[in-house]
Structure 1
């Protein structure tokens, strides 16, 4: 029989990007891939390389909201029944979940049907959905060496495989870091994020405007910015006489990351791992409202290695960011050391490692049967 893997993912790019990287690795090995997600994502993820998309009922709830909890429970129950019906038809050999509430019905269906199941946790802190289901799945894989908030028995058996990343960025692992030349351009890339990008959209241009003139003359800024902040950012850079390109989204992010001397961004799991694979010095600004400080713990991997500086929102000001930029951009040797340190903790072949785990999990179940 043809091997079919169900990939249960959705919610944000942080869940979908690694799921897509795994799907591409499995397809290259002869697997068929089916995407299971909530109805909204299943209809929108047109670039996902799945031969079929299953839209399942799913919902989340806020802590302390008992009515929302009941509604979410019924939604997940309905989605689980939908998934079990679909699974009877496609007979998947394995179900792989990537966290977030859209992954829950597919994984629960796999568990109830006694199918081989794998969870991949992208963050250094295990999310709520994965935390709930991890004790019941066959295999647990994770991106970071630390897995906080995981039940002890789950953390003990979790396998570190890294975070599967998009192939164009994975290719940057082979590209050496070239520090800025004396009096040459200083290329800074500022990325956005699925949440909380407003702070960077507004603060970074003001910090750049406060830099010494000799640095500003050399700067080449590329910044992903919220649409409502674009005019303000452009005005700030224009007043500072800084060469800046502003856009809500860069489709060619890999080439921009390749050329950057310094990157500034949030500390989502995908962002941190992509910066590491690309070997880029970074200033990371963890999202303060993130549950369990997962972004702060993600950033710690690069910071502890010496590849990044962490700027906490509570302590971040125009003056502090401007000072950090001045110190880093004025010290090419330090940027080169940070780049090497970032790359030292990277796992470029994470998609292949996770694909190995998925295949081993499916094969072990076949042997038992």
Structure 2
């Protein structure tokens, strides 16, 4: 609870009526809590004023106060994009108060937002993703009755030419667990979970929250489809490529043999070793660890970059942009069109290096 019944009411409204995702509701609530902390008067160095938080909050929703809050965020090193998020949360809250007759108008309309540069979507090279899936194939298909030492030998035999055990963090970690079979197989389950999470995100382009909300009943093995509940509680069906179908089937077999507790159709599709659902921070860690250990990717490693990657690859391969929009679950085409910037940039580079007139500086050649 925020300490403000108005903020709690607004978060409840965008959750139940506007059908915002739980993550969006959490972020907006945090933004408004931070604004409330900024405007609440302090009686001394430690104790807040006994004034009612809602009264202070409504009284503080003025253009000049919001501008000072905006300046405070910027001075604290908050990026312009994040500052805009805070201002947007306050604006949505003010619109809610106007509709309920608590405010006469939205003061944020008189507040200028900081400028943000255009940021093109990040994406991974196709070769990096091929490397990841080649190096981690062993965690999908290993014989489950192998002892730790047998699996380590099996692992080393699967490595590329020029492989050095001393330079492999995964190998060194396995060696440290070799004498503890229980911990070793728990670690092996996590590696399989890591692989299926990355494979699903990369193959389907779903969002992190959508992955966490998947249930077993959403996996249609007969039709080879995945039913996904996205933003605004909208559902869409995504085709499952054969390799992902096989990996999900093998993963579910592992769950049956290793995971605690009974699981049914309403159980999460992907679970921790104790049978609990995945959560955003865990998904972030799995992606970061997996791509960090098995590829040479140096940039940001996140679920959303995997989403950008599959969208970019589909566009580069000639997929229709409206089909990509439906695939990603975007509500408008404008959200999908951002991926065309990467394709245009790639086309310009090819043009500059391959077109006959571009290579001679645009001259006629005479």
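Just so you know, all these numbers are worked out from the coordinates, no wet-lab data involved. Everything numeric here is computed off the predicted structure, so don't read it as measured data. Cβ atoms are built from the backbone, for glycine too; each structure is taken alone.
Have a look at 1, 2 and say which one yields 0.05 for FRET efficiency 1/(1 + (r/R0)^6) of positions 168 and 232 (r between Cβ atoms, R0 = 25 Å, to 0.05), as calculated. Computing FRET efficiency 1/(1 + (r/R0)^6) of positions 168 and 232 (r between Cβ atoms, R0 = 25 Å, to 0.05) on every structure in 1, 2 gives 0.05 only for 2.
Tell me which of 1, 2 gives -18000 when you compute helix-only ellipticity at 222 nm (-39500 (n - 2.57) for each DSSP H run of 4 or more, over all residues; to 500). The value was obtained from structure 2. Name the one structure among 1, 2 that semi-axes √(5λ) of the Cα gyration tensor in Å, for residues 24-111 alone of 25, 14, 11 was derived from. Of the options listed, only 1 reproduces it.
Sorting 1, 2 by distance in nm of label points 7 Å out along Cα→Cβ at positions 144 and 296 from high to low puts 2 first, with the largest value.
Set 1, 2, criterion percent of Cα pairs over 18 Å apart, for residues 104-207 alone: the highest-scoring structure is 1. 1, 2: which one has distance in nm of label points 7 Å out along Cα→Cβ at positions 224 and 256, as calculated, at 0.8? Matching structure: 1.
Could you tell me which structure in 1, 2 was used to calculate Rg and Dmax of the Cα atoms in Å as 21.5, 70? That value comes from structure 1. Could you tell me which structure in 1, 2 was used to calculate distance in nm of label points 7 Å out along Cα→Cβ at positions 264 and 336 as 2.5? Among 1, 2, the structure yielding 2.5 for distance in nm of label points 7 Å out along Cα→Cβ at positions 264 and 336 is 1.
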